Structures are given as structure tokens and as C-alpha cells.
Structure I
Amino acid sequence: MEKEEILAKAQKENKKKDLADFEATSLGCYWGACASMILAGIFMALSIILTGKNNAGFMAVAFIAEAFIFWVKFIKLHKKHELVIAILYSLLTIACIVLHIIMLVDTSTIL
């Protein structure tokens, strides 16, 4: 079999999807989510150190990214583990949003 025939057969099987691109995107999403969690943690720690107030909004942004990743994984793979993690990250997101809103209301000059 010629090189071109093998390539054509592989493309037909993969329906013209580039598996290397898919793998790179998946890896990028994973490391992007990790980086957002780290950066949000640093921002939150700096907020606590410099202002004495907890800005949970930073963590809400990081947690929602993780929640969506695990929700998509659960929908695609139907694994209970992914569902449990998705629910936990969703609850953490909601808790951080509530804490952030409470902090905003407490420090508001209009309310």
C-alpha cells in the first residue's frame, strides 16, 4: 500500500478529523484550566493579603472552567466519577459566586 493510500484510508476512517489537532486542543484545555486555577488562587491570595478581603470571584471563574470540562466529559463518557467531580466543581462555583456577591454588597457604597 502506498503512503497516499494509507493516508486517504486513515482520513476516511477519521472523517477528515485531525487526531493530532484534537489531542493538542485537549491537552491545551487541560493545562489552560490548570493555569487558570493557579492564577485565580494567586489573585485571591493577593487580594486577601493586600486588602484583607476575600475576593471569591477569582475562584468562581476558575471553578466554572473546571466544572464545564467535567460536565462535557460526563456527557461524552457517561462515567459516574466525572459526574461527581462536575457536581462538586459546580457547587464550588455557586459558593464562590454567593461569597463574592456578599462581599460586594458588604463593601458597596450605594446599598
Structure II
Amino acid sequence: MELLISVLSAVGVNGVLLFFIKRYFDRKDRRERAEREKRDAVLDRVDTALDTLKLLSYARMSEEIERLLDQGYATPTERRFLGELYRNYKAHGWNGDMDARLEKVYRMRTDHAGE
């Protein structure tokens, strides 16, 4: 009988101990999951903001190229500014029509003399 009581006590203590251990790790997992979801939400917002900046930089570069082509010349300062925009454009991995359009700007004269 004593042996049975000892075994049941050990099993009972083990069960209670396992309950508290499981409870601790479940709470920890919930906290980590909540933090991960919060971090993922912030990263999604950052990605959206970066996509917006990419689009705005593309639009600005396109606008600047068209302005310079309409103007008919590009000063060294304007070319430097356009070069900075172009470096950002390339850093985003974009390619396409900008290369050809930029080349047109670099082939233009550097001042308005002779108009």
C-alpha cells in the first residue's frame, strides 16, 4: 500500500510539475508569436514605404530627364544630380528605358549657348 501511495504521489508531483512547465513554455511561445507578428507588421510597413520611395524616385528621375530633354541642354550640376538619381535607380535593380533616356541627356550640350 505504501508503495502504491509513493508511486501515485510521484506521478501526481510529476503531473503538476509538467503542467507548470508546459504552462510556462506556452506563455513564452505566445509572447514570442505576438512579438514576431508585431515585427512582421512593422517590416511590411517598411517594405511599403520603400516601394513608395522607389516609385517616387523613378518618377522624379523620369521627370528630370524629360525636363532636360525639353530644355535642350544639361549643365554639369544637372548631370551630377541626374547621376545621383540614376545610382539610386540602379541600386533598386531597375533597368530598361532609363538607360537610353539618360544617354540622350549625356549626349546633349552642357549649356544653352547657341540657341
Structure III
Amino acid sequence: MSENTEALVSEDELKMRVVDAIKTVYDPEIPVNVFDLGLIYDINIFPVNNVFVLMTLTSPSCPSAGEIPGNIENAIRAVEGINDVSVELTFDPPYNQDMMTEAAKLELGFM
């Protein structure tokens, strides 16, 4: 029965669940989640609920570079109905503070 229930979840609903999962991941040095920081460039849901995330880091020399992508992958894998997850890092375009949500800018004192 649960397989039928999972099949009824729309791609938009699944994407919202993925975003909610990503919002549980924080850069250990910044008190804002990685989604609101603007580190997530793209989220794609492919057939059979495979998820691809294109992301960046605040800088190529970020000390948490080894753990943040894995934390994002693990958070997404915990979402019910997800089949597989791939997280890819890019630095093009380079990250800048304009990519943050207004809430993140407020939290960090940039507004």
C-alpha cells in the first residue's frame, strides 16, 4: 500500500520535501541553513524519484567542504519515497552574498 501512496506524491510535493530536508543542513560556521544561504543552485527530480542537486560552497577553500555535500545527501535520502541522490559541487557561478534569502541576510546582519 505504501508504494501506491508514494506514487501519488507529485513531483512538486516531493521537491518541497527535498527542500525541507536540505533546510535541516547547516554550514557549521554559519547559523543559517545551506538552502537559505543560497548554496543550492538546482534541484532536479528524475523518474523513479532520483534527485540531483547542484550546489556550491561559500568558498572553494571552505573547511566544511568534505561534510556539507554528504550531509545534504543523507538528509535527502531520509525523505520517504526518494530512490537515489546525487550531489554535485560547482563554483560556477561563484558564490556571493546576494544569493542568500532575505531571512538569511537578516539573521547574519547584512540588512
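What follows draws every value from the coordinates through simple rules; no lab data is involved. Here the structure is a predicted model, which is why all the values come from computation and not from measurement. Cβ atoms are built from the backbone, for glycine too; each structure is taken alone.
Structural remarks
- Each of I, II, III could give P(r) over Cα pairs in 5 Å bins from 0, in percent, but the derived value 2, 12, 23, 23, 18, 11, 6, 3, 2, 0 comes from III.
- Computing mean count of other Cβ atoms within 10 Å over residues 30-37 across structures I, II, III gives 10.0 for structure II.
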